[in-house]
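Structures follow.
Coordinate-derived values only; no laboratory data. It should be emphasised that the depicted structure is a prediction, and the values quoted were computed from it without experimental measurement. Cβ atoms are built from the backbone, for glycine too; each structure is taken alone.
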Structure I
Amino acid sequence: MRTTSIIAKYLTDLGYQVLTGPDVCAADARMGLPSEEMLESHYQRALSQGAIPEYAAPARGGFTGVIGTLHLGAGPVIALRFDIDALPIKEDESADHLPYKEGFSSQNLGFMHACGHDGHTAVGLTVARILSERKEMFSGTVRLIFQPAEEGVRGARSVAEHGHLNDVDYLIGSHIFPYSTPGEQIGVSVGPTLATTKLNVTFSGLSSHAALPEKGHNAMLAMASAILNLHAIPRHSDGPSQINVGTAHAGSGRNVICDHAELELEVRGCSTEVNHYMEHMPHKFFRLLLPCTPAPARSRPLDPLHLS
């Protein structure tokens, strides 16, 4: 919310037509929202950490994100997308970590603008400034979308369903990626990125004392077997395809047969078709392992699978 307020003021000062709050996100299309209590606590925290009240107020209740539009006469509508969200990662506090050394690392323990997201915001604002300084060189409409909730593939839907892409002729998304290059180099390339789907899986077993293992159905062992076999899914010959189990949670005690386990995984593909292949392979795998009931499509992209 603080980030939203800073972006909104910056774009306003540059002369952009600025949208914030419910004007950016379709309320019913938002996914993965925290509780109202948590949203309010984050709003108050944002104000205490320097959010600009006039521009932060529309974001209250979970309406982060900003759209800035520059009308430059007749011509195509070009949209550029930059994401702004933080990630649940504790920032490095070692002496050789530049943000920590220079005093601009995250103020909030356990959260930071990782995965290049601080860079994405900076790139977007710099593009906004350069375009505003050179308006006479362009014709058409430029729409800068500072997207909320890029992580987990949740925020784009609320922007799209609001209609902000309906008249767009060209849409460009950018993302910083840590390719290995010799020395200190920055490379710029143009091309597609990986499509992705996120899956949540729940295993339900039967608890018993560890001294009576035959009385229980061990959900943890089922999950462990699934993790190993998921990573063995054949890759696709048409191009890069990936799968990763990122989190696994199970168990309540060392002498208890586990009756509940959960894991979070993602798949990626170089195209929609390859990603579709990777997405449906886990469904096929789980159906071979145990009966499962996929959740309705409305819940995607965090698509739960429930196994018993």
Structure II
Amino acid sequence: MVDVFCFRSEDYRENERLAALQDVYASVERVNINVIGEEAPYFSVKTRQLPDISLLDATISPMSPSRSRQQAADGKDDLVFAFIESGKVSFEPQGGSGFELTGGEAYLGLNTRASRHTLVGQPRFFDITIPRAVLDPRVQVRDYAAIGKLEPSPALMLLKQYAQAIMQTDLPFDQVLARRCADHLLDLATLALGARKDHAEEAAANGLAFARLAAIKADIRQHLTESWLTLDEMARRHAISPQYLRSLFYKDSGSFTDFVRSERLERAHAILSDPQQAHLRISEIAYACGFGDLSHFNKCFRQRFAVPPSEARARALIERKDRV
């Protein structure tokens, strides 16, 4: 099973936080840390290890991490897709030109290169780390150090979105799921850097399509109750044709309409099962979940759960009482 590791300042006393940051985070990332300011440092770091790939989501105090020549020569030959979510970052690589990044920008880092970062404002970043040996056979580029800032592209955007979606759950992954997620991320990273001809078609067919569908599904879940939630509008939001969006869902063994309906029914069932929402009328729940017609909601609910909404609520409340 592949688990998530969380490292937070709130788990330490204020006078212990700097030592914890040096002992844990600095050793994992193989950097030296100088905190900017005199206050106890703040950090919230979440990592997940997948086959060939590690993900890191971090919000930290202003600080200046640096990697020495000795640390850069430790044999860890990894490439890092570093996405700046907020704050301002100055990056100074050894033997190269420095540059600055702000929220929404990204760069490609090399763990074999000594460097210094300065993070100010309210720094938050998301890293995707992949061994160079894994990417080398897939991509055209050879001089990774010359890339620096990463140019925006659909593949880069989907790489970030898909990786962040993976990080949204704290549940462990079995090895099959972890391998599948890693393969999709590798496909997207390959496309973002420029795939070799013998990998381009496979990467586009697998990773790009899968990640695009995952991003669309996440967008649907976020806007389930909106009146504008239609196939045409969702296609426009994601800059694809309605026909292509429709084909993505059909290849996933369903349709856009089926997915939206299923998600709305699941949300309605969750509300009906919540004793704190017992005061809500069923019609209120139906409309709040995006259904415009109560009879249609009742019919769909019965087809999905084999009982009417009122019975589902009664059963759920009885089960909760029995557990208590």
Structure III
Amino acid sequence: MTDAYAALRTGVGAYALAVDVVAVSGPDATAYLQGQLSQDVAPLGVGCSAPSLLLEPDGKLTALVRVTRTGDDAYVLDTDAGYGSLVAARLKRFQLRTKVSVEPLDWTCVALRGAAVRVPAARTETPFELAIDWNGTHGVDLLGPRAEEVEEAVPREAVWCGAAAWEALRIEAGIPKMGAELDSRTIAAEAGLVERTVSFTKGCYTGQELIARLDARGSRVARRLRGVVAEDAGPDDAGLLVGASLWTPGGGKVVGRCTSASWCPGLEKVGALAYLHRSVDDTVALVWARDEDAPAEERRPAQARPLPLVA
């Protein structure tokens, strides 16, 4: 894992990223997506992309997606694997008589990360080369319909990485994932997604009311996604933190819960992502345990940290 992690940080690391892809096309595609996505898609040029939220009418999350313009009246939306069918079903729900088609695609994505990754200008043909810059992780995602074509675009010097190195990078950066940090109960402000994914200058879209109301109130939500470092945990303990409860030392009430964890070479400790109550300061001492009913003497030390854990 050490060499793979180093490549993802300082060289060129390649990872086969599991995504689901949905095509949205037709004469009304742009207008339709403007009314369904939180992002302003109209200014996107062909080959350009932007992260966006796809929301339910009550403002809760359907999926975190990336929208890429593939033609004048054509787009693809990609999201974490396993959530493409939800995206397609949600988009079709409000189609009515709109001249737009929504279809799943069997596309491939390879993520390139590292300081040596070349970020090109927008590419108008597949594989699309989509620039990534999120909490200190830099690179490009290669996205296209033919696996061999995508893999041919991977630089020869790239080091292919496994899931452990990729997960360490994701957690250190504080990037939320569908099924872990994000689900149908998530409010975008809790996960720190609003600034990246929401346009406040475009027209109305489904789910806008909750986003706008919280923004007007200073985005005060009950919990927020934060980093946690397990002070005495080793590599084999990372799995124990997933789903673990968190308390302040001596506290009787749970103040948070871990959603993902990994041994993080950039910390030389186990790092985790967790939703913590807004009353918990950025760097407060914590304790954790797998069992919410664990007595105080069985709880282990941890530390709350702001994200990213490693810049």
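A value of 2.7 was derived for distance in nm of label points 7 Å out along Cα→Cβ at positions 60 and 276; which structure in I, II, III was it taken from?
III
Just checking, which of I, II, III has the largest value of distance in nm of label points 7 Å out along Cα→Cβ at positions 44 and 124?
Largest value of distance in nm of label points 7 Å out along Cα→Cβ at positions 44 and 124: I.
Match the computed value 1.2 of distance in nm of label points 7 Å out along Cα→Cβ at positions 20 and 148 to one of the structures I, II, III, and report its label.
Of the structures listed, the value fits I.
Could you figure out which one of I, II, III the value -8500 for helix-only ellipticity at 222 nm (-39500 (n - 2.57) for each DSSP H run of 4 or more, over all residues; to 500) was computed from?
Only one of I, II, III returns -8500 for helix-only ellipticity at 222 nm (-39500 (n - 2.57) for each DSSP H run of 4 or more, over all residues; to 500), namely I.
Supply the structure label, taken from I, II, III, corresponding to P(r) over Cα pairs in 10 Å bins from 0, in percent, for residues 76-115 alone with the calculated value 22, 46, 22, 9, 2.
III
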